[in-house]
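Each in C-alpha cells, the structures are laid out below.
Derivation of every value follows stated rules applied to the coordinates shown; laboratory data play no part. Everything numeric here is computed off the predicted structure, so don't read it as measured data. Cβ atoms are built from the backbone, for glycine too; each structure is taken alone.
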Structure P
Amino acid sequence: GGFPNLQRPRILYAGLSENPGLSALQNEIDEGLEPHGFERETRSFIPHVTIGRVNGRMRTTGPLPIPEKIRFTISEIAVVRSVLGRTGSTYSPLHTFTLGG
C-alpha cells in the first residue's frame, strides 16, 4: 500500500493481516500517551511495515505486485523518532518493548 494513497504515495508499506491484539496495543499506546500531552491519532489504524519513502516523482496506475505471504513473529516493538532531512530520514530508537507472546 501507500500513504496517503497508492496513486501518489509518499510512503510505501506492506500491510499486515488484521490482528485484534495489535489493534488493542495501538489503542493502549494512544491512551497511555494522552495524559502526557500527546494528541490521540484521528486517522484509522493501518497495521503495516514501512518499506520506504518516495521522492515525490513516483506515480502508479494500478496495484503494485503482491509478493507471497510472509509469516513472522514480532518479539519486540520500538518507539522510534523519525527526522526527515534534506538527504533522507534519520531514525533513532527511543525505547524498546519486549512482547510477552
Structure Q
Amino acid sequence: MFSKLSHSFGKIDKTTSDSILFDFTFTNTGLNPLIIKKVDVSCGCLSASYSNYPIKKDSIGFIRVIVNPKLLNGSFNKRVFVTSNSENEVDLLKIKGAVY
C-alpha cells in the first residue's frame, strides 16, 4: 500500500535544477513477498527507479520518480504505472507541477 498516490512539486525553476525527484514509499501489506515487475513513465521527461528485490511482508519499498524540468514548459500532470505481483497488478502514481 502506497503512503500517497500523487505528489505536487509546485513551481519549479528550470534554470536551477537538471532534475528533481520524489520517492513514493509503500508497505507490503500482503502475505507474500511483493515483487515490482516494471515501472513505466508517461513521457521522456520522467525516469524511475525502484526497489528491485522482493519486499517482505510488512516491509517498506520505494518508487523514485525523477523529473527533468528542462524538458517541460508550464503546468504538467504525468503518470507512473507500477506493475507488480499484487492483487491490483498495476498501480497508478501521479505527479504534477509547473515549470517556469
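Out of P, Q, which structure matches 0.05 when FRET efficiency 1/(1 + (r/R0)^6) of positions 13 and 29 (r between Cβ atoms, R0 = 25 Å, to 0.05) is calculated? Answer for the origin of the read-out: Q. Computing helix-only ellipticity at 222 nm (-39500 (n - 2.57) for each DSSP H run of 4 or more, over all residues; to 500) across structures P, Q gives 0 for structure Q. Each of P, Q could give relative contact order in percent (Cα under 8 Å, 6 or more apart), but the derived value 26 comes from P. A value of 13.5, 41 for Rg and Dmax of the Cα atoms in Å, for residues 45-84 alone, calculated from one of P, Q, originates in structure Q. Taking percent of Cα pairs over 16 Å apart as the quantity of interest, name the structure among P, Q where it is greatest. Largest one: structure P.
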